[in-house]
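Every read-out reported here was derived from the displayed coordinates using simple, explicitly stated rules and does not represent laboratory data. None of these values were measured; they are calculated from a predicted model. Cβ atoms are built from the backbone, for glycine too; each structure is taken alone.
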Structure 1
Amino acid sequence: MKRMAPAALTVGVGMLLTACGLDMDLGSRHEDVKTYEIADALTELQVNIGAGDVIVNESDRSGVKVTETLQWRSSKPETERSVEGKALVLRYMCGKGPLSHCNVNYKVEIPKGLRVKIDGGAGVITLRQLSGELEVATGAGDIRTVGLAVKRLKADTGAGTVELAFVAPPDSVEATTGAGEVEVKVPGGPYDVEAGAGVGDVTVKVDKDPSSPRKIKVSSGVGDVKVLKS
């Protein structure tokens with residue numbers, strides 16, 4: 001993922017959101033909500049989108065429930081879902097033309113233990129009570145989590161806050177942001193911690209041991225970095 005220089009991040013984020021149609025006044029805004037369920041036996045969820053918020057939470061259901069909120073001005077986006085191997089893949093496309101600006105917000109309920117991979121251009125990503133492996137990236141937007149029991153997690157945003165809250169000790173955590181605060185809360189310990197900030201304060205308040213098999217690596221280009229006990 002291409003990173004913007006810190007001095008250009010504020011302008012760059014605004015341009016990105018405008019280009020995605022989130023701030024432009026191009027006439028009446030339209031919205032449509034669609035909900036569906038996938039009963040296939042799955043091991044992974046993939047969400048690949050340009051602009052939009054994503055919420056993923058675990059539940060006791062055996063299948064996957066997806067709610068899509070489509071928003072557009074001139075051309076309705078086309079959403080696509082497919083099962084590729086054991087992975088459910090969600091994506092969408094805006095119409096062609098200079099005024100075909102759109103975005104889609106996703107709310108996804110998944111069974112316990114599914115691996116989750118999200119790649120977004122702009123938007124807030126919220127993850128709740130997940131236990132499967134996580135890999136999350138967004139060009140501009142916050143990454144927020146609650147009640148994580150995952151063993152391995154990678155989170156990256158070009159501009160935004162990263163908040164990771166664990167209820168079980170993870171084996172590996174990697175979190176980075178170009179501009180914004182990174183906060184990781186973990187139980188137990190000790191951990192092998194590597195934390196740094198180009199411009200900002202670094203606070204580590206967990207038991208540290210460089211020989212620990214549990215690794216935490218966090219950084220921010222511009223912003224505070226915190227590794228705390230939960």
Structure 2
Amino acid sequence: MDGTFKIVPKWYQQLFTIHAFVAGKLVPAVYCLCTGKDIGTYGYIFQALIDKAAVLEVDLNPDTIICDFETALIPAIRGYFPNTRVQGCYFHFCQAVHRKVSELGLKTRYRTDEQTRRKIRMLLATAFLPVPQVDTGVSLLEAGTTGNLLALFQYFRQEWMTDERLSLWNVHNVNIRTNNHLEGWHNRLNRKAAKSHNGLYELLQLLIAEQGVMDTLIQQVLSGNATVGDLRRVS
């Protein structure tokens with residue numbers, strides 16, 4: 001799940017899309033033009049999907065949903081899909097920590113001092129530890145730090161090591177760790193649109209054309225008339 005903002009009409013806040021795996025490749029499945037980015041908006045979307053799935057006699061109970069760390073999105077997912085694992089995007093997690101590195105004035109030190117760079121990279125790598133070992137790993141890295149580097153560790157503990165958030169960014173034994181492939185699709189769609197803030201009709205025509213191509217190719221892959229490689233080249 002992810003949103004893009006560049007191509008939507010000015011009175012909308014985002015084009016929120018949900019992708020799903022077909023033949024091992026992530027493809028667009030749901031498009032939502034949203035005027036808000038709050039829990040109510042996401043709840044409306046999820047309830048509409050649950051209602052439609054019931055009509056189609058489909059059990060809409062995904063094992064895992066990958067998303068960024070948007071404040072409203074995660075509780076909405078957990079509220080409507082309580083049995084689903086919510087996995088935060090590791091790339092967005094790293095971006096957020098690196099933004100804090102810059103805010104604390106550590107950017108130059110990160111570039112020029114090997115020890116600082118290694119320590120911050122190892123801090124990010126604690127995401128690959130089993131959850132019960134993360135606190136020990138962070139404590140070992142934190143030992144002996146001072147000044148702004150110590151402030152980074154304090155931020156990390158307060159922002160990312162709460163009971164609620166730790167499981168979101170931990171990627172131990174997780175095969176798909178980011179939603180970068182979805183963002184890549186958004187970037188490709190933005191290039192096709194060729195301009196910012198398309199009109200509603202222009203955007204709808206773009207999405208209809210995109211889904212038409214994907215539907216045809218998916219059917220060809222499932223029927224054996226095309227390969228998964230063909231699907232990857234298009235998406």
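Quick check: 4.5 is what I get for distance in nm of label points 7 Å out along Cα→Cβ at positions 81 and 209, calculated from one of 1, 2. Which structure matches?
Answer by label: 1.
When relative contact order in percent (Cα under 8 Å, 6 or more apart) is calculated, the result is 24; to which of the structures 1, 2 does this value belong? Don't jump to the answer; show the numbers that get you there.
Details: 1: 15; 2: 24.
Here the read-out was taken from 2.
Work out which structure the value -18000 belongs to, where helix-only ellipticity at 222 nm (-39500 (n - 2.57) for each DSSP H run of 4 or more, over all residues; to 500) was derived from one of 1, 2.
On the way: 1: -2000; 2: -18000.
Derived from the structure labelled 2.
Quick check on the output: 13.4 is mean count of other Cβ atoms within 10 Å over residues 105-112, derived from one of 1, 2. Which one produced it?
2
Quick check: 31, 24, 12 is what I get for semi-axes √(5λ) of the Cα gyration tensor in Å, calculated from one of 1, 2. Which structure matches?
It must be structure 1, since only it matches.
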